[in-house]
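Novice: Each in structure tokens, the structures are laid out below.
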Structure 1
Amino acid sequence: MDFVQAVKSCLTQYATFSGRAPRSEYWWFFLFQLLVMVAASMIGDVVYALASLALLLPALAVGTRRLHDIGRTGWWQLLLLTGIGFLVLLFWWVQPSADEGNAHGEPFAA
């Protein structure tokens, strides 16, 4: 998946928390989000706040789908609230896709 496809996929599935997202989709959208945030911060605080708000839901959705792709539940993103939990999530987000799981992207059965 290339940059444009990943951004289109994430923005069209902006509130879809089921399914799976490959590493490329997640990281290309992460780069897009970073570029938008840098550009918005150069324009002004209000634009930055609006851009952050607009990209929050798609970022959470693609993060959830990425966690589903490695066999975890999207609720693990709550670790972001702890600060140090970002390192755990970063480790999981860079993992290769798991072969198991169902077509709906639900987490694996224990």
Structure 2
Amino acid sequence: MNIAQFIISILIFFVLFFSIGFILNMLLRMTWVMAIIYPIVTIFIIDDIRFIQYFREPGSSFSALGEKLTNLVMVDVVILLSGLAGAIVSGIAIRVLRKKGYRMF
């Protein structure tokens, strides 16, 4: 991956999860909903095991997930952390807007 792809990926993940978090916060009126859901979304991005397998075969599923997490490259970790930062900043933005008196938030 070259540096341009890396920077664009960071921006895309930040904006994507900021936007999703902002919309979910407006609709559900729960400030930190996307920050709580983000680890589950990250697991779906990283792992290719179906969700039901975590309940049917938890031992092998979680060990495969742990193996995938330890094999992540630093570039992937930074990109995924930028998505988490976007989800957290969306919660902060909603909080600030609510304090400023915007009732729709």
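Where a number appears in this text, it was derived from the coordinates with a stated rule and is not lab data. Because the structure is a prediction, the values reported are computed rather than measured. Cβ atoms are built from the backbone, for glycine too; each structure is taken alone.
Novice: Which of 1, 2 yields 49 for relative contact order in percent (Cα under 8 Å, 6 or more apart), as computed?
Specialist: The read-out was computed on structure 2.
Novice: Quick check on the output: 1.9 is distance in nm of label points 7 Å out along Cα→Cβ at positions 19 and 67, derived from one of 1, 2. Which one produced it?
Specialist: Clearly, the read-out refers to 1.
Novice: With mean count of other Cβ atoms within 10 Å over residues 3-10 computed per structure, which member of 1, 2 shows the largest figure?
Specialist: On the way: 1: 16.4; 2: 12.0.
Evaluating mean count of other Cβ atoms within 10 Å over residues 3-10 on every structure, the highest lands on 1.
Novice: Which structure, out of 1, 2, was log10 I(q)/I(0) by the Debye sum over Cα atoms at q = 0.12 Å⁻¹ derived from, given a value of -0.41?
Specialist: 1
Novice: Sticking with this one: Match the computed value -19500 of helix-only ellipticity at 222 nm (-39500 (n - 2.57) for each DSSP H run of 4 or more, over all residues; to 500) to one of the structures 1, 2, and report its label.
Specialist: Structure of origin is 1.
Novice: Given structures 1, 2, which gives the highest value for mean count of other Cβ atoms within 10 Å over residues 11-18?
Specialist: 2
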